[in-house]
1. Kindly point out which one of 1, 2, 3 the value 10.5, 29 was derived from, the read-out being Rg and Dmax of the Cα atoms in Å, for residues 47-102 alone.
2. Figure out for me which of the structures 1, 2, 3 the number -8000 belongs to, where helix-only ellipticity at 222 nm (-39500 (n - 2.57) for each DSSP H run of 4 or more, over all residues; to 500) was derived from the coordinates.
3. Which structure, out of 1, 2, 3, was relative contact order in percent (Cα under 8 Å, 6 or more apart) derived from, given a value of 16?
4. Of the structures labelled 1, 2, 3, which one yields -0.68, -0.96, -1.26, -1.28 when log10 I(q)/I(0) by the Debye sum over Cα atoms at q = 0.18, 0.22, 0.29, 0.31 Å⁻¹, for residues 95-150 alone is computed from its coordinates?
Structure 1
Amino acid sequence: MENTKSITVYPSTEMRIMCPYCEAKGKISKEYPPQKDFAISCPKCKQRIAIHINRRMNYRKNVNIDAFYQIEGVPRPPRKGNILNISSGGLGFRCFKSVNEKIGNVMLLSFVLPPREEPIRVTGEIVRIISETGKDITLGLRFKDLGEYEAMQIGFFLKP
């Protein structure tokens, strides 16, 4: 499946999909929700499609929010990064690459969630390195010890 395009779906007995090659819409019906990723061929264009099962426990909202961050224990002033997505359990974050962005390290973040104007401060553990370029790195952070106020603000922001 090296050159195979993929889509991600929530596991269900009926999963609506759109072919990433020809954009044909359809659904996959199964007796039980799938537990593992699988592959299918598009009935219209016959291309192979990898189906990835979304295993997230929390709703995730794509955003573009500036944030200031520091790596815990690294003595340098806060730097500016960008929150790419957020859920009640964590967030996706892009920042300048340095030697300190390692899985297990803790980041201190400060950011404003619209429509609020006052910043909230959270702590997140780096649990995933999603991608790296020459100067940027994209990380997956899981919130650590999220305070009641911060959890409430994030929950309010995530409501549809």
Structure 2
Amino acid sequence: MDNIILIGMPGSGKSTVGVLLAKLVGYRFLDTDLLIQQQAGKRLYQILEEDGPAAFAQLENEVNRSIDTDHTVIATGGSVIFGKEAMAHLKAIGQVVYLEVDLPTLQKRVGDFSRRGILMEDGQTLSDIYRERTPLYAAQADLTVSCGGEDLAANAFRIADALGRNT
């Protein structure tokens, strides 16, 4: 299968850049956060609040490991890297691209993340999860692309160029 899977921190632009990238390379677009919400019948933050982090992580892993698509840009949730089965499956169905963004840019983009549905331990900050996750994203990625600029279309072109798919 020929898919492009986007991984990275919350606020890195996976969903927004993903739509632009899909248009640019002529692929469909799939946002796994929306699949998770559809399956649960509630928003991400509600799953975390009502069902807890373990249930959220299990659902995220199940949804991501069951994706069956081709020629699709797939934007994943920021915690997808914790799902071993999900990551193995995603790597098998396409190229995994890590959208690397520096912490100050993420802090500006994310702001109040209480309603974003971010899987994190009580008391963790965005800085904490950044330090925890960035080495995991880098380890899972087939390609890392710096996407810290505010021009999201330029980021989509940068990814397409890096993958050799710019038209």
Structure 3
Amino acid sequence: MQIEIITTGGTIDKIYYDAKSSYEIGEPQIGEVFQEANLTIDYRVTPVLRKDSLELTDQDRALIKQAVLNSPCDKIVITHGTDTMIATALFLSGIAGKTIVLTGAMQPARFRYSDAIYNVASALTAVQLLPEGVWIAMNGQIFDPRNSRKNAERNRFELIPT
């Protein structure tokens, strides 16, 4: 079973250049993360975008959706910025026959203390175990995007209280 990793940018791929927080979205970090973790899964990486998620448009989301639809894989992990991850997950809802898990990071993967590795590992495990549909793997939990949100004050994803 091959897993497709679609990269779209976001904090996970950010590179900071100076103390004034000047940054750009760099090359996808996922390959390095997998190599360092000594993974033995069959995967392929498909870069689609290199954007901060606040800059994503519906046209960008359509590109992501097309990459998912074009993939021969039925297990797909999407690395994505956390600010609009839920919007993209909802945009992807309804794709039949695929398990899609979005994940990202609050700190860049290049940082020593980053949640990136844990979130990506959670997404890889989740995509192999969850039924078809669209999911979010963040903060050690799996979320249904229809009833979750990013809590910027607490720097985490959470269920929407009912």
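All of the numbers you see were taken from the coordinates with simple rules; none came from a lab. This one's a predicted model, so the numbers in the text were calculated from it and none came from an experiment.
1. Details: 1: 15.2, 52; 2: 12.1, 35; 3: 10.5, 29.
Comparing all candidates, it corresponds to 3.
2. On the way: 1: -2000; 2: -15500; 3: -8000.
Derived from the structure labelled 3.
3. It was calculated from structure 1.
4. 2
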